[in-house]
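The structures considered in this document are given below.
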Structure 1
Amino acid sequence: MKKSIGVWRCWALVVGTIIGSGVFTLPAILAPYGSNSFLGWAVAACGTLSIAFAFSHLAGRNPRLGGPQAYVEEAFGRYPSMFVAWGYWISLWVSIAAIATAFSGYSALFFPAIAGNTFLSAFIAIMVVWFFTYVNLRGIEEASIVQLVTAILKLIPLMVIGGAGLLLGDFSNIPAENPNDESLPVMISGITILVMFSFIGIEAATVPSESVENPKVTIPKALILGTLTAAVIYMVATAGVMALIEPAALKNSTSPFADAAQMIFGDAGSVFIGFGALIAIGGALNSNILLTGTVPMAGAVDKVFPAFFKKRNKDGTPVTALVVSSSLTTLVILINSSKGLLKAFEIMILIATFCILLAYLGATLASLKLQLRNKKRGGKFNRITFINSSLAVAFSIFAIIGAWVIY
C-alpha cells in the first residue's frame, strides 16, 4: 500500500479525531460542576499525555497496523488482543453515533426545525455518517487530505471564542459545584470519564501505520504534538464558554459555542461558529470512520475478527469493514433518537469512553510488559518510559472507575 500520510497528515488525524463534538458539547454537560470541571480536565489532560507517551513508545519500537489491539497481541497473545480489538471497534462506531448526533445539534442553528424533531435529527445524523463513509470508501489518500483541511479550519472558531470569552467573560459564572454531594475523588473521577471522551483519538496515528511515511518517527511526533494541541485548545475554549454563559442557560444548550458567539458577535458570529463547529465535527466523523475500517481489517488479518473484514477494493480500502461499521452506527442513532440530543449524546459518550479505556489499559499494560521483556533479554531499559507507562496504566484504571461511578 502507498505510504501517503506524512507528519502533518498524521497530526491532523490525531487532532481531527480528538477535537470533534466533545469540546463543542461538553461545556453544557459539565455546567453542573462549574469550575470543578477543570479538575477533571486537568486530570484527563495529564493522564492522556501519559497514554500518548506510552503509545509513542509502542509505535517507535514496532509500528503495526491496527493500533492498540496489535500491541496487546504482541505482548499477551490472541485472546486478550481479541477483547481489546472488539472493545476498541465498538467504541469507535458508538463514538461516531455521538459525534453525528452533535452534528445534528449544531445543524439546528441553520435549520431550527431539527431541534424539536427527533426523527429529522436522526435522519441528519445518519446522512452525515454515510457521506463521510463514502469519502473513506474512495481511499485513504482522499480521506487524509479532507482530514488535514478540517483539522486546520476547526481550530479557528475554538480559539476565537475561547480567547474572547477569557477577555470579556465573567468568571463568577463558574462557581465550584458538586451537584451529587460526592467526595472530591469520586466527583473528579466521574468528571474525568465525561472529559475523556474529548480525548478519544490519541491512538489514531498508530492505527493506519502501513500508510504512514517513516512510522517509527512520524507516529510518535504526531501523537505528542496532537495531544498537546488538543489539551491547550480545550482548556482555553471551555473556560471561555463557561465565563460567557450563565450556568442555568448553559446546562440546557445544545450548541454552547454558537450561543457564546451570539453574545459576542450577534447573529453573524453565531452563524460563523456554527459553521466552524460543523466543520470540526465533520472532521472528527471522517477520521473515526477511517478507523472503523482499519481496525476490524487489521483484526481480521490477526484472526481476531471474521475473515470477511479483510476484503479490500483495488485501492486497498476496507470496504466491508466500513459498510458494516457505519450500518451499526446507524442502528445506534436510531435506538437513541427518542432520548433527545443531549441525553442521547451523554449515553453514547459513556459507552464509547468506557470501551476505549479498556483498550488504553490493554495497550499501556502491553507497553510495560514489552519493556520488561526487552530488559530481560538484555536490551535497553528506560526508567522514565517505564514510569510513564505505569502512570498511564494507573490513569486508565482511575478513569474506568469513573465510568462505574457514572453508570
Structure 2
Amino acid sequence: MAEENEHASGEHDDAEVTETESAGNRLVAPKHIRKKTKLILAVFAGVVVVTGAVFWWRSTFRESTDDAQIDGHINPVSSRVTGHVARIDFKDYQYVEAGALLVEIDPADYRVAVERARAEYADAQANAEAARTGVPITSVTARSGIASATANVSYAKAGVSAAEKQLQAAQARLREDEANNVRDQADLARNRSLVGRGVISQQQYEQAVATAAASAANVDAARALVTAAREQSKQALGRLKQAQAELESARTGPQQVSVARSRADSALAAVKLNKAALDQAELNLSYTRIIAPVSGVVGKRTVEVGQNVEPGQVLLSIVPLDDIWVTANFKETQLEKMRPGQRAKIYVDTYGRTYDGHVDKIGGASGARFSLFPPENATGNYVKVVQRIPVKIVFEKGQDREHLLRPGMSVEAEVMLQ
C-alpha cells in the first residue's frame, strides 16, 4: 500500500515538473499565485472605487472647513453711579446666575439723597394740597366779593341821591329864609320910620327888630345846612367811587380764580418734579448694587475693593455659556448649495467630540470687508483671492449641559448640503 502511494506521488511530482518545465518557456505563474494577485487587484480597485465614491459624495453633498471657532456674547458689566467700592461678591472665572450680586458701592451718600428727596416730595405734596384747596376758596370769595361790591355800589348811589336831595332841601330852605329875611328887614326899615313918627308903638317896633334878627339867623343857619349838605353829597360821591372801585376789583375774581388754579397746577407740577427726583434718587441707590445681567462665567475683572468708580466704567465681563454658536469661514466657492436650516457636524478639537448643529445664517459680507482696512482692488495691484464668508452654525439644544464649550475654541465644521 505504501509502495503504491509512493509510486503515485512520484508520478504526480514528475507530472508537475514536466508541466513546469514545459511552461517555463512561457513564464506562467502557479495557479494559486494568480488567484491571490487577482484578489489584491480586485480589493484595490474596490477601495479606489469606494474612495472615489466617498470623495464624490462628500464633495457633492457636504462642505467642510477647519477655519471655524466657537463664538458667544461677552456682556460687559459697568457702574451706573459714582462711588467707592465697598464689596466684591465674586471670584475670577466663577459661574454666576443672573441677578446675583457682583459689586456693591458704598450706599451712604445715596441714602441721604433719598431721604432729602423724600422730604422735598412731601413738602411739595403739602403745597399742592394747599393750592388745590385754595382754588374753591378763591372762587367763593370772588363771587361774594362781586355781590358785596355790587351792593355797596347800590348803597353808595342811594346815599348820593339822598345827599343830593338833602342839599336841594337845604338850598330851598336857604332861599326861603333869605326871602323871609329880606321881607323882615324891609318891615324893620319901615317900622323904624313909623316908630319915629309915632305911627306904631315901640312894642311893635321891637317885635319887628326881633323878627328881622331871627330871620337873619335863619338865613345863616340855612347856609350852614346847605354847606353841610354839600359836604355830605361830596362824601356820598366819594363812597360811590370807592364802591365802584371795589366792584371793579371784585370783578377780577375770575382772573384771581384762574391764578389760583395756575398756582395749583404749578404746585402739582412741582409734586411730579419732586417725585421724579425721588425716583431717581431711589434708582441711584439701587444702582449701588451691581448685579449680573445674565448667567455665565465672570472674566476680565478690573475692579478692586476701595476703588472709586465712575458711571460707564467697565468693571468685569460675563460670558453666557448657554448662548454660543460656531462661526465657520467657508470659501465662497463652497456656498453655492448652502442654505439656512441644513444639518451640520461640529468637531471640537479640545474634547475630540462631534456635536450636532444646523446652519442659522450666512454672513452678509466677507471677513475682509469687516476688517479695519478693507482691501482696495482699484489700486491696480489686484490679485484674485478666494474669499471666505462667515456662516453661523448653532448647536442643537441639550448637548452641552456641563458647559464645556467656550467661545474661542477651534472646531471643524461640516455642513450637509441636502
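Observations, loosely collected:
- Of the structures 1, 2, the one that 37 was derived from, the read-out being relative contact order in percent (Cα under 8 Å, 6 or more apart): 1
- Which of 1, 2 yields -26000 [helix-only ellipticity at 222 nm (-39500 (n - 2.57) for each DSSP H run of 4 or more, over all residues; to 500), calculated]: 1
- Each of 1, 2 could give P(r) over Cα pairs in 5 Å bins from 0, in percent, for residues 139-354 alone, but the derived value 1, 5, 6, 6, 5, 5, 4, 4, 4, 4, 4, 4, 3, 3, 3, 3, 3, 3, 3, 3, 3, 3, 2, 2, 2, 2, 2, 2, 1, 1, 1, 1, 1, 0, 0 comes from 2.
- When mean count of other Cβ atoms within 10 Å over residues 235-242 is worked out for each of 1, 2, structure 1 gives the greatest result.
- Distance in nm of label points 7 Å out along Cα→Cβ at positions 83 and 243 from the coordinates reads 7.1; which among 1, 2: 2
Readers should treat all values here as calculations from the given coordinates under stated rules, not as data from a laboratory. All values reported here derive from a predicted model rather than from experimental measurement. Cβ atoms are built from the backbone, for glycine too; each structure is taken alone.
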